[in-house]
Structure 1
Amino acid sequence: MNICLCAQYIEVGPFSGAVSDSSAVIVYKVSLPGQKCRVEYSKDSLLRKSEFSEVHTTTGKNANYIKVALKTLEPETKYFYRLELNGEKLERSRGHVRTFSDTSKSFRFAFGNSLKSESKRSGLRAAVDNDILFFLNTGDLHYSDIDVADIGLFRNAYQNALMRKDMSYMGKMVPLTFIWDDHDFGPNNSDKTAPGRMESGKAYRECIPHYSLMSTEKNGAIYQSFTVNNTHFILTDLRSTRDQNSKPDNENKTMMGKEQLTWFKRELKESSLKYPLVIWVSSVPFTAEKRNDSDSWAGFSYERRVIANFVKEHNIDNLMIISGDAHGISYNIGKENNYSDYEGEGLFEILAAPLDNWATSIKGGPWTEVYKPEAERGQMVYGMVEVDYSEDKTTVRFGAFDTEHHKLIHVEKRFENILE
C-alpha cells in the first residue's frame with residue numbers, strides 16, 4: 001500500500017551514526033510497511049545541488065525502521081539531509097551530520113549513561129548545546145529491564161527512548177554512538193542467561209545506527225570499533241557474553257567471552273601501533289577492588305588481570321578507558337589501579353553520569369577524584385572529552401558539567417607520541 005504519509009507518520013528519527021571520514025548512516029522509523037524512502041542530502045543548508053541515497057522500502061520484519069547509508073562524503077564536512085517518503089520531501093525529517101577528519105585533527109565529544117527520569121533538562125540535552133563531534137552513550141539508554149524473549153518489548157523500549165525530547169533533539173544535531181549495559185540489554189545485572197538475549201540483539205541492529213558488529217553469532221554480541229580523527233575507539237559488549245556474577249572468580253569466569261576477548265586483544269595491539277590514542281569504552285568500571293559477586297570488573301578479576309598483563313606485555317602506553325554503569329563522576333589518573341603482574345602505573349579511566357536519573361551512586365575505585373551528584377535536587381550531568389594533538393604528545397582533557405554547564409570536575413592527561 002503506497003500512500004502519501006504526512007510528517008506526523010515519522011515515528012522515530014532522524015538519528016545519525018556510524019560516521020567516518022567518508023560516510024554516515026541515517027535512521028528513521030515510519031508507521032507503515034511498504035513505503036518507498038530515500039534520503040536527500042547536500043552540503044548546502046537549503047539542500048540545493050542535492051544528492052539522493054538508494055531507495056529503501058519499509059518492512060514489518062524490521063519494525064519499519066530504515067537505515068540509509070550516505071557514501072563517498074568529503075572529510076570534515078557538514079551535510080544537511082531530509083527524508084523523501086513516497087516522493088514527498090518532509091521538512092520535519094531534517095537533520096545534519098559532520099563527517100570526521102582523515103588526519104590527526106583535535107576534536108571533542110560528550111558522553112554519559114543512564115537515561116530514565118524524563119527531567120525538564122537532562123545532561124544529554126545540555127551536552128548537545130556544546131560544539132561536539134558526536135555523543136557517546138555508555139549504557140542504559142532506557143530502564144525497561146526486559147526479562148522475557150519478546151522482540152516487541154525491546155522494539156517498544158527503543159522507540160520510547162528514541163522519542164524522548166532530548167534524544168530527538170540530539171538525533172537531529174549530532175551522531176549517536178551507543179553500547180548497551182544491563183538495563184537496556186535485559187534485566188538488572190543481566191548476563192548471557194538473559195531470556196531475551198537474541199531479541200535484544202535483533203532490536204539493537206534494527207533501531208540503532210552502529211559500526212560493523214564483529215560477533216559471528218547472528219543477533220549476538222554488539223562489540224565494535226571505529227576511528228575519529230586518528231583516535232581509535234573500541235566498544236566492548238560486557239553483557240551478552242558474560243558469565244553470572246555469582247560464578248567463582250577464576251580462569252573459567254569471563255565477562256567478554258572467548259571470541260570477543262580474542263578480538264579485543266587484537267584491536268588493542270594493532271590500534272596502539274597505528275594511532276596516537278586508543279579509547280576503550282567499558283560499560284562497567286575497570287577500576288574496582290576485588291569482590292567475587294561484583295557486577296563490575298571487580299568480580300571478574302582473573303580476566304581483568306589477563307587484559308592488564310596483555311597491555312603491559314605489548315607496551316601499550318596510549319590507552320585510556322571510558323566506563324559507565326555508575327551514577328557519579330570520577331576518574332583515576334592511573335594510580336592504584338595496576339591489575340597486572342608487572343610494575344608501573346595502571347590505566348587512565350573516566351566516568352560521568354547520570355544523564356537523567358534521580359538515583360546517584362559511586363561505584364568502583366579507588367578514584368583519584370570523585371564528585372557525587374546531588375540526588376535530592378536531581379542534579380543531571382554529562383562528561384566532555386577534548387583530544388588535542390601536537391607534534392610530540394596527545395593531550396586528553398576530561399571535564400564533567402551540570403545542565404547549566406558548571407564545571408564539576410576536571411583533569412588533563414598527556415600521552416607521549418611514540419608512533420614512528
Structure 2
Amino acid sequence: MWDPYADFKKFVLANGLEIFISHWSGKPWIKLGCIVHAGSFHDPSDGDGVAHFVEHLVSENAPVSLEDMEYFFQHLGGGCDFGSTRIFDARYTFKIPANVIHLQSGLQYFSDMLLGSNLIKHIEEERDIIIQEWHDRHTVQCFYDEILHQNTVVFDGFNLAKPYLILGSVSSLNEMSQSVLQDFYDEYYVPSNMSLVVVTGLPCDQVVEIIGKSDFGQSCTYFRTEIPNSVTSVHPLRETCRKMCMSEHGIRAIDRCLYRNAGKVPHMPNQLVVLILREMLNDMIFKEVRGKRGVTYNFASFDRFLGYFTEITFEGWVEFGAERVISDIVKNVINNINQKEELFDKIKEAFIQNLKMIDVNGEGLRNRTMSDIANSRRIISAQEEIEQFRAITFDDIIYIASFLSPEYRYEYIQVP
C-alpha cells in the first residue's frame with residue numbers, strides 16, 4: 001500500500017523551526033507550506049480579529065512589493081498563497097520549480113514577509129478590506145450577534161466564542177492600533193513557532209541545508225504555542241433553542257428558513273470515531289430529508305475539530321413551514337443511531353478501503369500534512385489511520401452520540 005504520509009522526514013533546526021520533508025524522486029517542483037502556530041484563538045482579549053488582520057498585512061509590508069512577489073512565483077509557472085487564518089494557526093504556501101536558486105529566492109521572499117517585518121504600511125486600506133469582508137460574510141449586524149450568541153452558549157467556559165469567527169467584530173477592527181498588530185506579529189511570528197512542510201524532487205538534506213542558511217534559520221528565543229488540552233466530557237447547555245424572525249429586524253427575506261443545530265462532543269482517544277458518526281448521520285439524514293420527505297435539497301451534518309472538543313452541526317435551508325419537520329428528523333436520526341450497527345460496519349470499512357487507494361498529488365499531500373501538523377503537531381500516516389479505524393467499535397459510536405441529545409445542543413431557526 002502506498003502511504004505518502006509515512007515518507008516524511010522531520011528535522012528541527014537549532015532555533016526550534018520544524019521542517020517536514022517528503023522527497024518525490026524526479027519531480028520537477030517544490031511545494032512548500034509554512035504554518036505559523038497562532039490564529040484567532042491567540043487574539044488578545046481586547047482585540048478580536050488581530051491574527052487575521054496581521055495575516056493581511058504581512059505580504060503588504062515585505063521589502064518587495066506584493067505584485068513583484070506574485071510575479072516571481074507566477075513567471076516560473078508556480079504560484080503562492082499569502083495567507084489564510086484559522087483558529088489555531090495561519091498558513092502560507094508557494095510552489096516553484098525544483099531548482100536551488102529558485103528555492104533560495106522563494107525562502108527569501110517568505111522570510112522577509114514572515115520574520116522581523118514592521119507592519120506600518122497599508123493598515124487603513126486593509127482595515128477597510130477586512131470590514132468589507134466582514135459585511136460580505138455577515139450581511140447585517142444581527143446575524144453576527146446571533147452567531148456570537150450561539151458560540152457563547154455552545155462553547156461556554158472555553159475561549160472560542162469570538163475566535164471561532166476569525167474576522168473579529170467591526171468595533172474591534174475599527175479600534176485596532178498598529179502597536180497591537182505589531183505586538184502580535186513580534187510574539188508569534190518567530191521561527192520556533194513555525195513549521196515548514198516541503199514536498200519536492202530535491203534531496204531532503206539539501207533542502208534542510210538551504211532552509212538553515214536562509215533567514216528561517218536565524219537564532220531566536222524559543223517560544224511555541226500549545227494545543228488546548230482536550231476535554232473528556234461536556235455538560236448540558238444553559239439554552240437550547242432560539243428563533244429569529246428576520247422581518248422583526250427590518251430584513252426582507254426569501255420564503256425560506258435557515259435551520260442550524262449545533263453542539264459539541266468530547267475528545268475521544270480515537271478521534272476518527274467522529275468521522276464515522278458524521279457519515280452515519282449524513283446517510284440517515286439524506287434518506288429522510290430527500291428520499292422520504294423531499295423537504296430540502298441541501299441539508300447535512302458537519303464536524304469541526306476545535307482543540308478542546310469537536311463541534312457537530314446540522315445545517316441547511318428549508319421551505320418555510322418545514323423547519324419543525326427538519327427538527328424532528330434530526331432528533332429521530334440521533335435517537336436511532338443505536339439501531340444502525342450494519343450502517344456503522346459499512347462506513348467503517350469504506351474508510352479503510354479508501355485509505356488503501358490513496359491518490360494524492362504533491363499539493364494535496366502538502367496541504368493535508370499541514371492540517372495534521374496544525375491540529376496534532378505531527379503527521380498521521382495512512383497505515384496508522386487504518387489501524388485506528390479498525391479499533392473503533394459500535395459502542396464508541398453510541399457513546400459519542402449520547403452527547404448529541406437535545407440538552408447538549410443549540411437549535412437555531414431563522415424564519416422570514
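Any read-out appearing in this document is the output of simple, stated calculations on the displayed coordinates, not a laboratory observation. In this text the structure is predicted, and so the values were computed from the model without any measurement. Cβ atoms are built from the backbone, for glycine too; each structure is taken alone.
Some observations on this one:
- Ranking 1, 2 by mean count of other Cβ atoms within 10 Å over residues 110-117, the structure that comes out highest: 1
- Once distance in nm of label points 7 Å out along Cα→Cβ at positions 14 and 278 is evaluated on every structure in 1, 2, the highest one turns out to be 2.
- When mean count of other Cβ atoms within 10 Å over residues 62-69 is computed for each of 1, 2, the largest belongs to: 1
- Structure (1, 2) behind the derived value 2.8 of distance in nm of label points 7 Å out along Cα→Cβ at positions 86 and 390: 2
- Parent structure of the calculated result 24, given that relative contact order in percent (Cα under 8 Å, 6 or more apart) is the read-out and 1, 2 the choices: 2
- Parent structure of the calculated result 19, given that percent of Cα pairs over 37 Å apart is the read-out and 1, 2 the choices: 1
- When helix-only ellipticity at 222 nm (-39500 (n - 2.57) for each DSSP H run of 4 or more, over all residues; to 500) is computed for each of 1, 2, the one that comes out at -12500 is 2.
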